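See the structures that follow.
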Structure P
Amino acid sequence: MTPSVEPLIRIRGLHRHFQVGAEVVRAVDGIDLDIQPGEYVAIMGTSGSGKSTLMNLVGCLDTPTEGSYRLNGVDVAELDDDELAGIRNREIGFVFQTFNLLPRLTAAQNVELPLVYGGWSSSVRLRKVAVVMEQVGLTDRSVHRPSELSGGQRQRVAIARALVNDPSLILADEPTGNLDSTTSAEIMAVFHDLHAQGNTLIVVTHEEEIATHARRVVRLKDGRIASDTTNPQPA
């Protein structure tokens, strides 16, 4: 009998409520969710469905009102701010719609930042940066600043930065939202390759076409899971 593998993400009874005047907004309203190591999951929903709030909770950018969240065996809901920051830097690689690159730094220096925060030596940082820049096909653009790169190249830099710490989870928020259709397809091909290499990916999106690339699609409505399905033939 094969021993069971603990989910990378284990969420039980997760709630996140916000007080808005006299009203309580239940942005996340009782979610149970497991995500296994190596899965490729799209989280979908319209505006107000709770997907952004859930992403912030999964990314340790926010803490739940109620419920439990374990990431790689750690009970995230019990951590303080400093411990959450440590988890974010070690365990999660973020890819944002707006790239979030520092304009005065080169592509390689932007990619290096998580390693600087992690206290890695200069020689290790250089080696790790070189590996991920090659992985996203940007070795020849390492010394260019963001303003000298196309939108697709900037997003590749952001993906390389997300990868550089060998995180347990890559969390992408509308990663193609600022890109044209051709460039979007190129970025999704990068995600396909990352998944093929064994990385765990969660892509938060409102675009059906982007969700077809994932192996699994979790749809939210009114802060709850409306459906959880498998794509039979991912793109």
Structure Q
Amino acid sequence: MKTLLLCTLLGFVGEDNPGELIQQAEKAWQAGEKEKALSLADKAVAQFPKLAEAYLRRGLLHFKAGNIGASIKDFDKHIELNPRAKISHWQRGISYYYAGRFADGMAQFEGYQDFDSNDVENAVWRFMCQARKDGIAKARKDILKIGNDKRVPMRQIYELYAGKMTPEEVLAIATKTNADDKAAVSRQLFYAHLYVGIYYELEGKKDLAFKHLNLATENHRIGHYMWDVARVHRDMLKK
């Protein structure tokens, strides 16, 4: 049903269509068949070279596979074919960070601010890029102003990066909020450990960074692209 709907939305029907190929690629990835997933994504792009969505989906798979440069090339092509996607393309900003293109990452996240000024994660990733480029003090001084991000523990993560809260306080709030909902707490702890881990890395505390990124990845898995970001980051630290 989902495959048929995606194919219909993309304007294709039939046995060999981009929606079907994309679905197969994502199923292959979930099954641990990484080479097959990328091969199917390549096929979707080859057969439908003017379809922006095909490049986006392949770019996401490339990032998950640790192919950072290839993910950026696909995200760039996605934006070329669909210019309206540029302002909200936070995935490209994240790839810029891991490629060491910190000025480009800053620009991407600054642009996203016009799309959504309430997203703490956007401010944090811009902070990360600037911290790598100009140092933590400058990044803290220039941290983006964020509106009302109600997700727990996002406000606390913002305060951590702004220098107004400790990692321990962030983790405590993530643990205590919605304490009767185990799924909610696990999701909150994923984000807490992810951003606490990255914070420690920016401070040069790589052992602590790995500890928290590993906790986020192994103990609090979520069905979201950010889980793959945590895994890629952890694996880079391990190397």
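One table, with the values for the structure above:
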| quantity | calculated |
| --- | --- |
| Identity of the structure behind 0.90 (criterion: FRET efficiency 1/(1 + (r/R0)^6) of positions 180 and 220 (r between Cβ atoms, R0 = 25 Å, to 0.05), calculated), options P, Q | Q |
| Structure (P, Q) behind the derived value -10000 of helix-only ellipticity at 222 nm (-39500 (n - 2.57) for each DSSP H run of 4 or more, over all residues; to 500) | P |
| Volume of the Cα convex hull per residue in Å³, for residues 116-171 alone from the coordinates reads 72; which among P, Q | Q |
| Read-out mean count of other Cβ atoms within 10 Å over residues 28-35, computed value 13.0, structure in P, Q | Q |
| Computed 0.85 for FRET efficiency 1/(1 + (r/R0)^6) of positions 84 and 148 (r between Cβ atoms, R0 = 35 Å, to 0.05) - originating structure among P, Q | Q |
| Structure (P, Q) behind the derived value 29, 20, 18 of semi-axes √(5λ) of the Cα gyration tensor in Å | P |
| At a computed 9 (relative contact order in percent (Cα under 8 Å, 6 or more apart)), which of P, Q | Q |
| When Cα Rg over 2.2 N^0.38 Å, for residues 20-107 alone is computed for each of P, Q, the largest belongs to | P |
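Laboratory data are not the source of any read-out in this text; all were calculated from the coordinates shown. Given the structure is predicted, the values throughout are model-derived calculations rather than measurements. Cβ atoms are built from the backbone, for glycine too; each structure is taken alone.
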